[in-house]
Structure I
């Protein structure tokens, strides 16, 4: 296995790193204060759009999009993209600057892979240009949505339209004023076999009958300006042309979307964990307690050593998963994706927790990005499938592979 960075990836990583140093880190506090000011609820900080244009002009744009869609992006493999995503992950909002943020990345891949020419023209092109945002609506409050076949939202054909009724939640980005399209999963045929009941349709923002009931806080943070909402759809009508791929293909689309989405989260989390460790190292070297620097304490050194080992282990596992994804595709690499989805968020949460502990009271307030890193890692242990589901599937697959081999 050779995970050395290609020259193309190295150059882009260095450019992203330099961009972050010059434009992103200096305004972190400014962006935090803006987004947490009640007067600015659901308002996009103006600096974001300015930086997007700078990044786009430099060619640091749509870096996530796989090489088969090179007409829209630099054409990187997942393995080549990993170091870039890690750099972006050091600041939780930075990926948007490069048009590489969730849920848009997954939604763009869905439209690029499954969309009709008309759907691509109307929705994919403005997403690729960073002109609009989007949401993916799958999770529902009434059912265990870790099993996507449980979704209850109905999609019923009525002439040349589909009529949608149901409730969704954890609908990320629905509050963003730039959001123009919702990609929704529901059931077109509840009587069909389990994995072909579901379909995916495109619901334009502003469609009558679409109602945002409330925002959902992530560990008491609204995540403004994007947010996560609970929504209700009552007799929402869309043209039949808004169906993606075909009736009964929804589960197939969802599985194709979630593989890359999971690995992108893991790439970003490695960057977040690395930054938490970097912040911890600076803190313990400068802080004195009981007559000596914290960095002289054996327990602190052990925490730092364990954190470095765990980050590198997670990094190598993620690079291996990216390589598998490139060479074998989503389905064949599902064991690798499950491994990183279980391992990386917990690793980042643990490293962030150690870094917070080393800061004392400062570690849990807004004076460092550590609480945001911790919260992000903790939430991803549930997003895109909880740990327990991935471990169950991985355990089952491991038994099958062992018995077959």
Structure II
């Protein structure tokens, strides 16, 4: 048989999804696993959104829509961007896709030519480098470990060359929970304009802030707005992960390419989900705030517990629902015959022997950390961290 696609056969499965699959496999064998790997709110989608979807189904008019989304939803997205982000867009600047991940995939397909470089602050969301490579580009990592996961502007500018095409921003950040302050965004905007870079601003966690206020880099002036693609969706804010709905806002020249691309790939996002998303954007955000408050309470619980555990440390996340746990002090320790040399080893020990699932930092470009999601119940958080505490107490005994 002739060889398969060389470009695609080198792409690995998402490590976060792989860990989740291993946890689910243990569960299927009757093991009670505490799963801290999933970036998925444990709340139900608010009832008024579910009801809107049911009503639309009962009407029976479930047909194809324009590839870029229905006009009322695009108008509601424009209203949301103006209200929350001080951004003025027209429906012609909006593309609705099957999740923010799909929006991001489309962006890199539209932006990149072979060997174009995309600067990605590291740690990074696990799919960014793969998406860049799938579009023929080259990921260039900007390490942030020595600056508390904040972007060092001197390091950033050193990475820029004639091949540089874009920089990815994700604030609040997955996996670190860091928020980039306005001063950093202003400095990045100046660099992007100076060096003719696009900015891909992934703002999917904007509603989950515990400190400060959210700033969209595209709102910092017309020059940076023209070269920024803002990505967002409803998965995290409205507990709509499985509904698969996301969107982007960008200059019409970019939107045209993405709309044409989407017309030949997925066509429109689910018609039912588009109408549910319209209800979400038009409705009350009381449930959004309820979830944010719950996550903030869990964040405090997680940090207070980790602070008491031996050999583990964690910085306080400012947003999203993840905490990066530094496990480097465990390297060299043994447990049940396993010597831990990396966070991947630690994750294996935690999953196989404490039945607690976390994502090793190698998935995000840093193997000294585990990412713990606290988008789960307080009961599970307490039990999972207690299991880890018990395991740590038996090391080398």
Structure III
């Protein structure tokens, strides 16, 4: 194992704040919604760390536990079943000190995620599973494990993964003998890595990277990069897109979310959300936008930009949304649940806007008879024509192409 960064937990760095706030932004409404399934919830922090930073800031374990406890105390569901697992190879003892041991929800597991996760989930069929995967290095991101999880008989499963795609590109270049990487000179200075993966030019490294990526598609990307067909930032973008497509072989809805600190800056991390449930995908898209708006307010004061419209910093506009809706709608020849359409939209185009903004465009297109919407019930209790665009127990909207 490469030498650990033993100063990592002294002060909570900005990137850790960004990632944990994204988790918190989504996890609270997720827990509230998942409790209504009346099925057990199993939350696993796969790289839990110490649970708390030495400067007093909460780590992801305490953030998740606070949300779980709040949801338990505010839900109208009479009986809830939640178990929270925290896995860490190096800091299980610190977790015991920093997490409330009187809480019966908690189980701390000492060991490596890749060695412990299958046993942790071994008897959880029928449960709702949420995995927070913020690894110490890229080696732990084994695609085969994500693929295995998708085949299990869980009631639902969602993954929130910190994909260190730039770290992967760096090591892929090393493995294929490319030493001159054209990222900015200081690019990796604030790319916080607790356990930096270091590979060399060897068949073993190539095999290891192929295992991480779930295929050898990355080799062509790096070879094309070596030939000058695109720069390093473009190589990273292509790799992350291909990685998400690979995940879509197992999970129907996959969101690729670039994170950046400064306005106009290239993203330095990508968070990936994977699920088979359309509501989970739409909920994550809406919550990432909500989180983005709050960070934009800080950025507008000259400090921070959390998440741009997309990885190219393209501006968001109704015309862009309309163009994307019109491009997607022809594939829906039969009535399709509106939440499925929205999940497909965000999976294809990224969560650059909220579902309400997409719905506003759909209603405009409905008026101009460019899409067809069927609603059940078709009329309100007062006899007026229904206008909702939602899919739940009370209101069901379906969308399809008019051609």
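Below are the figures for this structure:
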{"item": "Parent structure of the calculated result 1.6, given that distance in nm of label points 7 Å out along Cα→Cβ at positions 51 and 355 is the read-out and I, II, III the choices", "result": "I"}
{"item": "Structure responsible for 69, 57, 45, with Cα extents along the principal axes in Å calculated and labels I, II, III on offer", "result": "III"}
{"item": "Among I, II, III, which structure scores highest (criterion: mean count of other Cβ atoms within 10 Å over residues 75-82)", "result": "I"}
{"item": "Distance in nm of label points 7 Å out along Cα→Cβ at positions 203 and 219 - highest-scoring structure of I, II, III", "result": "I"}
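Each reported figure results from applying straightforward, stated rules to the coordinates on display, with no laboratory input. In this text the structure is predicted, and so the values were computed from the model without any measurement. Cβ atoms are built from the backbone, for glycine too; each structure is taken alone.
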